[in-house]
1. Figure out for me which of the structures 1, 2 the number 73, 39, 29 belongs to, where Cα extents along the principal axes in Å, for residues 115-234 alone was derived from the coordinates.
2. Starting from the value -11500: which structure in 1, 2 was helix-only ellipticity at 222 nm (-39500 (n - 2.57) for each DSSP H run of 4 or more, over all residues; to 500) calculated from?
3. Thinking of 1, 2, which structure, once FRET efficiency 1/(1 + (r/R0)^6) of positions 171 and 275 (r between Cβ atoms, R0 = 30 Å, to 0.05) is computed, gives back 0.05?
4. In terms of mean projected area of the Cα convex hull in nm², which of structures 1, 2 is highest?
Structure 1
Amino acid sequence: MAIVLAACGRTPGPEVSPRDPSQAGEIAPECHEAERLRAALPEGVEPTGTTAEPIEDGSVPGSASEGDDALPDALSLGPEIEQWAQREAPDSFAGVWLDQELGGFAVAFADEVDRYAAEVRERIHPGLAVAEADHSYAELRDIQDRVTEEQMGQPDHEPGAVRSTGVDVLANRTSLGVFDPDADRLSELSEIYGATAICFEIEAAPGPPVEAIDTLAKAQGWRDGLTEEVETMFAVFEVAYDRETAEVAWRDNVADDLEPRDDDLPAEPGLYGTLDEVDFDRQAVVVWSSGESGSCPEWLTNIDGAGGTIRVQREATAEMCTDDFNPYRLVLAVDRDRLPAPEELAAAQLEGVPDGTVRSYPIGDG
């Protein structure tokens with residue numbers, strides 16, 4: 001796997017045209033499907049090496065005994081290559097990376113490749129692998145800056161929003177992280193920034209719960225008294241198998257003033273259904289108490305209780321979220337074939353969260 005060392009400072013590259021008519025109609029690829037740069041070593045020359053491995057006398061590059069000079073460490077070549085290239089070939093330099101397959105560092109240039117290859121091997125190391133690139137690093141950074149200025153102001157959850165951007169050195173493209181885009185949006189971005197100069201990291205829209213799960217209500221916080229029982233837990237999974245117990249769970253967890261909602265995704269607090277909709281011959285009521293990021297509301301999309309383990313799958317409105325814990329609870333109607341039998345519930349384990357417990361409702365009863 002290549003370790004990319006991207007440049008921090010840069011010299012401005014050539015100006016990129018906002019629209020390239022020759023690329024009209026083309027759509028840039030996803031970044032993982034884009035063709036990668038392939039570097040080559042000079043014939044008969046050993047690569048730079050990839051790690052600080054002991055040499056013949058047992059010494060380790062980068063270390064030294066008292067009074068001795070340290071031997072060069074192969075990993076220290078990366079910054080040296082980058083500094084040289086940014087200084088001597090700023091309009092051509094396209095990136096430097098550690099190529100594990102070749103066994104050493106590789107560097108790419110967009111113009112005068114033979115010239116710069118000879119110079120960098122003479123100045124830095126004869127075993128440097130070199131690749132030819134279509135775009136310089138400076139050019140890709142210019143595109144990144146434009147994307148940031150022109151596209152990053154949209155709401156994160158709006159389909160087609162650009163949520164992130166960076167330089168993918170090995171793809172030799174500027175990456176755009178786009179949320180739930182359609183083909184027209186990808187075509188638009190490709191035309192604006194150049195289909196051969198960008199690639200997409202597609203972020204799929206979060207999905208609703210599976211058909212076996214009906215979300216009836218979501219509320220902020222845990223119910224009164226629950227934290228005294230499980231104050232150190234990340235999540236509590238409680239099951240009410242009969243109508244009488246489910247009515248107690250409903251009174252405990254669903255406030256009378258909870259506003260009705262008809263959202264496709266049960267991300268926000270509200271009333272999404274009623275207890276009268278539950279078929280107790282086929283379903284049971286689950287009260288799920290856990291925590292979510294303040295920037296990314298979440299819900300349960302799947303529950304699988306096969307084999308004595310209850311596996312929960314959570315979904316949130318975004319992938320990059322603040323690292324905080326905001327308690328919430330869900331009341332769900334879940335198909336019984338997704339749950340352990342009542343007599344097996346106390347022994348069930350909970351997976352899909354850092355830690356948690358499974359109990360019959362209410363938890364204090366066992």
Structure 2
Amino acid sequence: MNRPIRITHVLGILETGGTELRMRDLVGCLAAKGLEADFVTLSGKEGSLADSFRAIGATVSPLRAGPLFPLKLFLHLRATRPHAIQSHVATFSGLILSVARLAGVRVRIAHFHSDGDGRPSSIRRRLYRAVMRQLIYWNATNIVGVSPSALSEGYSKHLSQDNRALVIPNGFVPSRSRYEPLPEVSARIFLSLGRASSEKNLSRMPAVLAAYRDRHGPATLRIVGPRDIQIDCAVLERATHLDVKGYVAFSGPTSDIGDELAGASALLLTSVREGLPSVVIEAAAIGLPVVSSDIAGSRWIASWFPWVHCVSLAADDQEWADALEKALSARPPLEVALRTFQASPFSMDQFAQSFTRLYTIDSTGHFG
């Protein structure tokens with residue numbers, strides 16, 4: 001009797017974020033096909049999403065990264081005998097896949113979700129990246145990026161001759177099939193949705209809000225997602241200086257992204273670095289206008305969705321405000337948005353099919 005196909009995923013922690021939510025969606029989809037999943041967390045902690053992963057049949061295995069981590073991972077893999085390992089931890093995947101190869105795991109996937117690691121390029125960091133990328137080159141059976149830029153900036157710009165490298169964008173189910181556009185309201189509601197982190201550049205948002213209120217009328221900013229006290233304080237300090245503190249509201253993680261999107265006039269993204277900003281796709285799929293910083297991932301999404309507008313981070317706040325007003329005036333009907341989404345490469349069916357194929361093929365290129 002054949003044993004079930006088991007996949008080991010390696011992440012830092014199971015907290016609310018684009019990577020974690022997409023992997024939960026993928027595992028839930030593939031569980032119906034008999035694929036099992038185990039999540040190894042390098043922080044040594046499970047995270048707030050752990051129970052929701054267990055609810056769809058996954059196991060969670062905290063293994064803190066430290067001096068004994070390679071041995072612990074080796075023993076874990078020998079005990080659980082996965083068909084495949086999928087590492088989501090940037091270039092540190094080099095070590096993960098090396099251990100997996102020694103443990104006899106035949107399918108070894110390095111999965112890049114962002115445009116680089118966001119760390120300063122010191123001599124030590126450059127040496128670390130070079131060593132880890134070489135380990136990925138030697139040990140990966142596939143090298144996947146969520147977008148072309150995640151693959152080229154996260155791993156290597158020189159991939160044209162490597163047939164193991166491929167782009168598999170994250171898959172989605174539109175958040176609200178029951179979605180209905182908001183009635184006209186006097187004050188616009190601009191939404192920021194995602195984990196508070198330095199690359200999200202949230203402190204830029206109060207200035208955009210202030211410029212919009214000066215030029216176009218009443219508006220508020222709602223910032224939703226896991227909070228960071230230091231970042232929130234910087235946002236509030238900036239908002240106070242611009243006299244818009246009373247129009248900025250914070251909320252913690254949400255269990256229903258669809259409700260947040262449906263309650264917004266537009267999505268605002270000021271990130272300095274992303275791989276494939278998931279929230280942009282989720283908003284675009286239901287026709288919610290998006291104004292995003294001009295980063296590679298958002299430009300790629302905008303090539304399918306005309307209501308995603310990209311603005312340079314070097315542009316002044318007035319230009320951002322005008323882009324928001326322009327986006328609001330060109331909102332597509334829901335049926336147009338859904339048809340556009342179905343014709344894009346971001347559907348959950350395509351996402352699941354792509355990884356099912358990778359998981360069930362061995363290192364010689366033959367299906368198992």
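No value in this document is a laboratory result; all are computed from the given coordinates. On a predicted model such as this, the values are computed, not experimentally measured, just so you know. Cβ atoms are built from the backbone, for glycine too; each structure is taken alone.
1. Details: 1: 73, 39, 29; 2: 58, 38, 26.
This figure was derived from 1.
2. Working: 1: -5000; 2: -11500.
The correct label is 2.
3. Working: 1: 0.05; 2: 1.00.
Of the options listed, only 1 reproduces it.
4. Details: 1: 26.4; 2: 18.9.
For this comparison of mean projected area of the Cα convex hull in nm², the top structure is 1.
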